[in-house]
Each structure stands twice: as C-alpha cells, then as structure tokens.
Structure P
Amino acid sequence: MQIRNCRLVDKPGHFFDVTVTAEKISAINLSTDSDISVAHHQQVIDSKGALLTTSLAEPHAHLDKAFLSERIANPTGDLMGAINAMESGRDLITVDDTISRAERAVRLMVSNGVTAIRTHADVTQWNSLDSIEALTEVRNRTRDIVELQIVALLGWPLSGDLGQANLALGKKAIKLGADILGGCPHLDSDPVGSNIALLQLATELGCPLDLHTDEHTDAQRVSLEDLADRVIATKFTHSVTASHCVSLGMQTKDAQKRISEKVALAKIGVITLPHTNLFLQGRDDAVAPPRGLTAVRALRTAGVRVAAGADNLQDPFNPVGNGDPLETASLLVLAAHQLPDDAFAAISNTAKSVMGLPETQLKVGDLANLMLTPATTLREAIASRRSRQMVMSLGRLSHFSN
C-alpha cells in the first residue's frame, strides 16, 4: 500500500509518499509530479496533503459502562454518586447489552484514529464476571482493527479475610481472559493493605497491574507513594500503571518532586484522565476549585511516562465525550498547560509505551500503525479535530473515508 502526498510532522513544507509492506513502513520518499512505480495490485491512497502521524491509543477506558448516561443517572455528579448509580442500576444491564455498547464504543474510537485500547472491566460481588465475558467477546469481534487489553477492576476490600472473595474473583477474571489486574486502593478502608494484596496477587498470577490511584483531592491521602515504595522494595517484575493520581496535584512542590522521583524509579506509568476528573472532582470547593488533574509537570520533569486517556464515555462518570483522543489532548493543553506536541505524545506514543506496546516514529521499519488527519500541524489537528481520513492498524486499513 502506498500513501501519497502526505505531510510529516518533522518535515514541514514538503509532501511525501509512504509505502507500507505487510505490517511495516518500507519506504518514505519525497513526492514528485511524475508517476511513481507501484507494485501490481498495490492500493494507493491520495492523502491530498493530510498529516500522516502515528495512530492513537486509549490507555484507560471503561467500555462496559459506555453510553449509559440516559439509562443510569448520577444526580450528585461526583465519584461516589456515579459508583452508587452503577450499583443500583445493575439490573438494567445484560451481557449482550454490554457487548453491543462496548463494540459501538470501540468502533467509534477506531474511526478516530485509535489502534490500541486498555479497558477496565468491573469485577465485583454484584457484577461478578459479566463484564469480562462481554469484553472478551468484543475483543474477539474487533481484533482485526484494534488491540484491546482488559483490566480486571476488582471491588473492595482487598486486604484481610474480607478481601479474599474479591481476590478470588480476580483470579477467575484473569483465567477467563483478562490481561491485567486492577483495583481502587483509595476507596478501600486500608489502601496500604490493598496495595500489598494487589501486588501479591499480580505476582502470583504473573500479570501487570493498573490501579485507580488517589482519585480524590484530599491532600492528606497519597497512596501513590506507598505503591512506588512497594514496587521498588519487592522488585515487582511486571509493568505497573497508576491511573488518575489526582491528590498528587494537591501536594507541595517538594512533595510532588519526592513522590514523582519515586514513581520514576519504580518505572510506574501514570495516566491522567482530564475528562472524568474535571467533571467529578472539586465539586465541594465553592472557591478556587481544583482542576482534578495529577501533577503532570512534576511527573514529567522526574522522567515519568505520563499518558492521557478519556476514562468514561457518556455514562454516570462522564456524561459527555466523543471517543476521540484528540479531545483529550485539547483538554491537556487547556487544563494541564501542556504544549500541543507533548499533549499529542500523551495520547499516542507515550500511551502505547505505558500499555507495553511498540511506538511508531514514522521511520522505515516501524510498525504501520498510522493515521491521516486533514491538518497541516499537530496543533491544528488537535484544535480542529477533523474526521480522520485513514486509520491503519499493523498495515491493514481499519478506517478509510474519502
């Protein structure tokens, strides 16, 4: 396949022809007015000057909850309101219904340039393994267009005798097809005990961890530091991701620096989630409410990989969102004071790195996970968020529009 007349981010003012062979980029040449030799039956896409970039990734989704806003309301608008709404509305959700909504969300994200998604799936006493069953089916249905990672999001408590039932469900979820173990230590009555239990179980199962960490604005509670200390002390061999980390943004500069350096040493990837945390957090602060984001600048300065995701999609945790990571990048620019290039990295290559996936730098030999956007620069792409002209996953077209 050949993609003609496209722009590249690092070579403004020129147009290029990019050839893809099998799963990889095999050639990048300056475009010319003359006809270029094309192999027999090779597909040619005229980009018409669109910007060719690496594809995008959604490193933190909740596909099992997508598109539930009309069905399950969250009148208080805060985190516990959303959690309680989901618990009370479980009888309105079936496995088949979850499959339908989740697949709709996946295909929407793919049309917006996404070739990899990490989704959390509720694994709780009241939901059992229904979400795992549904999302493994969605993964089977969409494996040709997207890589879908499933996190078993365990309920709480997780420590002591009371935590044994939830940990047992985690084992069943991994056996059923989940890739990663997850939980919410900050909602547990014993966050430290929860960190310990999750690290021990992940070690036993031989799988990565992705935890909802400190999703609150209480400056007196920061379990992220304990997590980093324990990852370092135990020499945990699998990847660890900490999502949200909101209360880190409420610390002093010195505390942010200290904790960020520990997170970097532990090689923990952090995912900030501006959509949902801007909606859920800070509602009790009538004056100067916090933005609800983690300390992005301090983390990046310390060398932590900071990715960004949308979290929820039109459900009790976030009533809006359109499945487009470029919207996430736009919020990073506005709410986290990130430059457009850094914001784009957070939803593309940095997100893929946190997910344990290879990056695409638009070089010969790279995997052909690509996206065409009608724009001249990354800034314009983020600002305009025009429909993607083409999305390619491992050299195969997963979305194309003339």
Structure Q
Amino acid sequence: MKLTDTACKNAKPREKPYKIFDGGGLYLLTKPNGSKLWRFKYRFLGKEKLLAIGPYPTISLAEARETREKARKLLLKHPPQDPMLHKQEVKLNAIKNAQNTFKAVAKEWHNNQVDRWTRGYAQKVNRCLEMNIFPYIGNRPVAEIEPPELLECLRKIEKRGAFDIAGRAKQICGQVFRYGVQTGKCKRDPSVDLKGALKTRKTKHFRTLEPEQIPELLSALNRNEANLYDRTIRATWLSLYTFCRPIEIRMARWEEVSLEESIWRIPAERMKMRKDHIVPLSRQALQIFKEQKEEIGYLKTEWVFPSQISLKRPMSDGTVNKAIKLLGFGNVLVAHGFRALARTTIREKLKFDSEIIERQLAHKASGPLGEAYDRTQFIEERTKMMQIWADYLDSLQTNGKVIVGQFG
C-alpha cells in the first residue's frame, strides 16, 4: 500500500528508527528524535545502495516520488548511471557554477590579458564590464547564460542610444565566454548567436577637405586671425605634415624624437595596432619640432606639446579640433580628417603607391604576408614620400597654385 501525505504527517517517533515504504524502493525513515528522512533503496551493478533524498516535510511526498522516478530512469539508461554519483556531480556543478560567475571569469580573463594591453585600454575594458555587463549578468553562472539573456543585457545599452558601446560590449563578452570555454568553465560562447541582432549606427566618416581646399586652409593657418597659441599652430601643422592620429600628436614625448636622425618613433602602447611606428620627418616637420623645443626647451616637461595650463600634462585632446573651428573650418574638417586628406591627395596628386601610404598611416598590412612585414619596410620610400608631401603643401602656399610638373 502506497504512502499518503496524512500517513507521513502522523508518523510518530519510536524508541528505534523505523521505515514506512511507498514502493519502488522509496521509504520514509522516522528517527527517535522525530526527524523524518526520505530514502531510495536501489541496486547498481549488483550492489545495494541508498540515496538520501532529503527531509520531510521540506521534501514533500510528491517531490520524493519525482526524485525516485528520475533515479530509476538513470538506472535504466544504457549504460546505467548511479543516482548517488549523479547527485554528487550535480552538487559539484552547482558549486562550480556558483564560483564561476560571469564576473569571476571576466576578471580572470582580464588579469590574463592586462599585460598585453596599454593601461588605458585595460581600464576601458574594465569600465565597460563594470558599467554595462556586471550589474545584469555578473553574478550569473557563466555556463548558464544563454543568448536571449545576453541580448537582453546588451539591449539595455542600445536603449541609451549607445550602439557603438553595445557592439564593443558584445565583443568583450564573446572573449570572456571563449576564455570560459578554453578553461572548462562553460561549454560555448552565446554571443556567436547574436550576429545581426544588435542595431548598428550608420558609419560616419571623419570630416575632411577636398584636395582643392587645401590652399584655403594653409592660408588660414598662416594668417592665424584667431590668435591661436604658437604651439597650437605648430601642432596643427604637424598634424598636416605627418597625418598622425590626434592622440599621437598631443601625446608626443621628446624621448621619442631624434632631431639628428629626423625620425619620430611612436611606441606601440600609443598606436592603434599596438606596434611601434616610425614617422620620417620632413624638413618642415623637423623645423616644427625645433621651434617647439626652442620655445619650451628651458622648461622641464616630457611633452612636445604640453598644456598651456600645466607642463605636467599634454595638450588637451580637443585643442587641434578647436583650432580648426576657430580658423573657420569646423563644419568641414576635424583633426582626424587630415589622415584621409593626405591619403587622397598623395595618391591622386603625388601618385604614390597605396601600400606605402597605408604603411605610413600605420594601418594593418594587407596582402598574403600581412603581419610578417617588418615595421620598417618601405622606410626609404616613406621618407621620400613625406618630404615630397611637405614640399607639395608648401607649394600650395604660393598664391594657392601648384607648380605643374614639380612632383612628377
């Protein structure tokens, strides 16, 4: 006769423990102290074993029967599984999942990567996780996070209109999940299933001039009707002559510049591609460094273009852009746009090979050899190109006309 819930409730303690059977190996063990415990008796590989299910009434009769049926199904599998070992595995996995939260795995991944990153990039990644991901799935077991849950987290970023940050967060999460797979903390990366699920902002190119507008810009720089500081004008000219990224210009240090070799070596930590970059200095660019050194040479500062407020800080990241605006070109040009302007003009007007231009722009090498190229490749060609480019710009300052055939 099967047990009833009433019979379970009415079971009174006796001098010795006793069992009330439900059938199929399930019984309720009542102890002298009044505790009541569910047990499942079974045989596995010819040996009698006992599975502890839990206390009554915490575990109800219905729940105990459900556990019994699950255990019996394990025994009927081919090959059969031991319910007791299965219970231990489930418990161990629960403990493992509790320890391997997304936040814990992300922190471990971050610590393993940090030596390969610049300090600024490491802080950027950590800030993205702390602000956008951890508050929502940080405490979730990394092995249990499914694509819809991750998407819901990323959609919260989208709702702020931060589409670029949402895309970057997805990439970072993907790296965390892949690290989790590699270290056995999860089975798969759910971010791969979110391809195309996020909104993307329409690509906006940096504002820049047409080559025909260069003389007007040069004229405005020479007139300096906005009364810009000399070092601001020089930084703008250097941006034009070298077409380096704005951060590379404003963060330039004297230790990187060799006036004797006419070379500026930008360290990998400041380069987008995380590789050292050589900038051959034309006579005009070299003169800018010399004038800048003459102005601040007696001052103790590591920066080529220190802030006007404090020599301990570099020039503000908005200085050149503000200068461009004050010169009257704010609607058509930004500092980063000097790069596109140089690429187009050098290719169309000066007829240099695109590979040489791209290498000077410090873009990733294309073609079958890719990263196998040495960073100094084309250095002679680039040195020649940078001087011809500077001479070309100088020629445009003569009544805004190019001397035909001068650069053929």
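Read-outs throughout are calculated quantities, based only on the coordinates presented, and are distinct from any laboratory measurement. All values derive from a computational prediction rather than experimental measurement. Cβ atoms are built from the backbone, for glycine too; each structure is taken alone.
Below, the figures for the structure above:
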read-out	value
When relative contact order in percent (Cα under 8 Å, 6 or more apart) is computed for each of P, Q, the largest belongs to	P
Which of P, Q leads on distance in nm of label points 7 Å out along Cα→Cβ at positions 229 and 341, largest value	P
Volume of the Cα convex hull per residue in Å³, for residues 85-236 alone - highest-scoring structure of P, Q	Q
Winner on distance in nm of label points 7 Å out along Cα→Cβ at positions 45 and 101 once structures P, Q are ranked, highest first	Q
At a computed -10500 (helix-only ellipticity at 222 nm (-39500 (n - 2.57) for each DSSP H run of 4 or more, over all residues; to 500)), which of P, Q	P
With mean count of other Cβ atoms within 10 Å over residues 133-140 derived as 20.1, matching label from P, Q	P
Among P, Q, structure where percent of Cα pairs over 34 Å apart as derived comes to 55	Q
Comparison of P, Q by mean count of other Cβ atoms within 10 Å over residues 189-196 - largest value held by	P
